[in-house]
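Input: structures, listed below.
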Structure 1
Amino acid sequence: MDEPFSLGHLMTEQINPASVDLDTLPTAEMLEVFNREDRKVAEAVAREIPRIAQAVDSIAERLGKGGRLFYTGAGTSGRLGVLDASECPPTFNVPPDLVVGIIAGGDKALRSAVEGAEDSPELGAADLAAAGFSARDAVVGIAASGRTPYVLGAMRHARAVGGLAVGLSCAPDAELSRNVDIAIEAVPGPEVIAGSTRLKAGTATKLVLNMISSGVMIRLGLVFSNLMINVQPSNAKLVDRAQRILMTLLGCGRERAAELLESGGRNVRTALVMGKLNVTRQEAERRLAAAGGGVRQVLGASPE
């Protein structure tokens, strides 16, 4: 007789002794339990910084050679991947297909559960293949439990075609970790509400994805100091931010910053080089192209 299916052994399914009888506590005390447990998340992520750094450098190397970054996951994990991917174009002004989020069950699953989608490794592989994943690309497979079949299938496909596979889980000794090139296991412990991985595991996942995408873009030269110099000024807020970046870096007033931004084709990097080196837009674009878009290389290699 077959053993009944059970995931009770997984860290993400364990009962947290710190939150037993949570429902009997006064509201403020109940929320203090959440807060105390949330403090463990940053520590769990900190322990994985060496692996996260390896992932950032490896992904940046591939993107620098024309590759793309994919995220794949199911449920909360998939939604967080899609969220991070969707934030890259407005934040760093990169093409919308440079960072791609794939969720089991498709876009419908962003708002409602698609039953059974996460249980198919074949579907995970097929969705990644259909998105055009190739040997020059990288994929981060996200699975809080570390065993989601959909994600495991995608990772096996990625490695089979020669791509880079990174696993992000919130469980120790995860099956996912044995099926990737780089394994990140941010383990914050059992959830306040047993099995609800949108809580600590979801927060840990978001923190790691923040680090991965931001770190990769920094390595690609899309951040100068701690400023968003490749921001896409697509609305009033972002135009204001672009102007303030130029004001900060050039020590100029608002009017000069606005003038440079417009004459630089609303490209902050171009405007910065124009203002810093007193060159035309054409010359600024030429120097940036020669430096692969890196502002520090342009300014560092040029006379004051």
Structure 2
Amino acid sequence: MFEKLREALSGLINKISTAELKPENIRDILLEFKLTLIENDVALIVADHICNEIEKRLTGLKVGRFEDKRRIILEALRKTLLEVLKTPDKVDLIDVVEKKRSVREPCVIVFVGINGTGKTTTIAKIASLLLKKGYSVVLACSDTFRAGSIEQLEQHARRLGVHIIKHRYGSDAAAVAYDAVQYARARGINAVLIDTAGRMQTNKNLMVEMEKIVRVVKPDLTIFVGDALAGNDAVMQAEEFNKYINISGSILTKMDADAKGGAAISIAYITKKPILFLGTGQKYDDIEPFKPEIIVNRIMSCIE
């Protein structure tokens, strides 16, 4: 995780720490660094921002004879990365569920994203997390489009010991979601996790369907699930879904297999919505909360 990004940052620090901090020197080094960021799936607008911020922080910086120049550069880089990863809004999924439980209402969470990202498995992971914290859960299969989607969610429901609300393939996805919310409300269930269809994000019919689900059930959270290995594609998908349905945040899957890490750097900055969790494997426990400080420490750990 983040191996390639770490290499890029290490190279940058080595070059800047041996150069005089003049604008022309820094600019040349940062141009090369920007290209490396883009190669590692950092979106162009984000790469531009990171390089501009580093240039502003370092240009003309006076370093005392006994000061550690490398340490000063590392700190400038750390602050820049933290600013990129931090978003105006903070979302604590567990806190949202707890607040809804305190008023005896189910917390409704809609998961969106294209097929193949691990969305259904991610829903099962969140269900498992909530169950371990003492909350009750019902799953809703509002993906009535993809062959096998209902059976896949049913399998997870059996393993977790939770109920699933489903209709026939081709049914109205919003009706499934609505029934699941009513079921939870009638039985005092704490959380409704709604799986949705995932045709390509450019498919207008998909976006119309997502808009209808959100309009009907008025979710407390709408979470985009993206594949970290998709890199910039995942960033564009998040941006597109956010445009249509205003996502609350993102979950990135397959982070254990992603050596680049650019999608994680880019999605939060571009959508201005937080990354909530990282998926790190296929087991239900293979999910970790996304905390910007921890992520930056992880990226910088082998450089310092």
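Every number here is computed from the coordinates shown, using simple stated rules; none is lab data. Keep in mind that what you see is a predicted model, and the values were worked out from it rather than measured. Cβ atoms are built from the backbone, for glycine too; each structure is taken alone.
Comparing mean count of other Cβ atoms within 10 Å over residues 72-79 across 1, 2, which is largest?
Details: 1: 26.5; 2: 18.1.
Going through 1, 2 one by one, mean count of other Cβ atoms within 10 Å over residues 72-79 peaks for structure 1.
Assuming 20.4 is Kirkwood radius over Cα pairs in Å as calculated from a single structure, say which of 1, 2 it is.
Working: 1: 21.0; 2: 20.4.
Source structure: 2.
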For this session: Taking 18 as the value of relative contact order in percent (Cα under 8 Å, 6 or more apart) derived from one of the structures shown (1, 2), identify that structure.
Result: 1
Exercise. Can you say which of 1, 2 returns 14.9 when Kirkwood radius over Cα pairs in Å, for residues 40-175 alone is computed?
Worked result: 1
Exercise. One of 1, 2 was used to compute distance in nm of label points 7 Å out along Cα→Cβ at positions 144 and 160, and the answer was 2.1. Which one was it?
Worked result: 2
Exercise. When FRET efficiency 1/(1 + (r/R0)^6) of positions 96 and 168 (r between Cβ atoms, R0 = 25 Å, to 0.05) is calculated, the result is 0.65; to which of the structures 1, 2 does this value belong?
Worked result: 1
Exercise. With Rg and Dmax of the Cα atoms in Å, for residues 136-183 alone derived from the coordinates and found to be 10.1, 28, which of 1, 2 does the value describe?
Worked result: 2
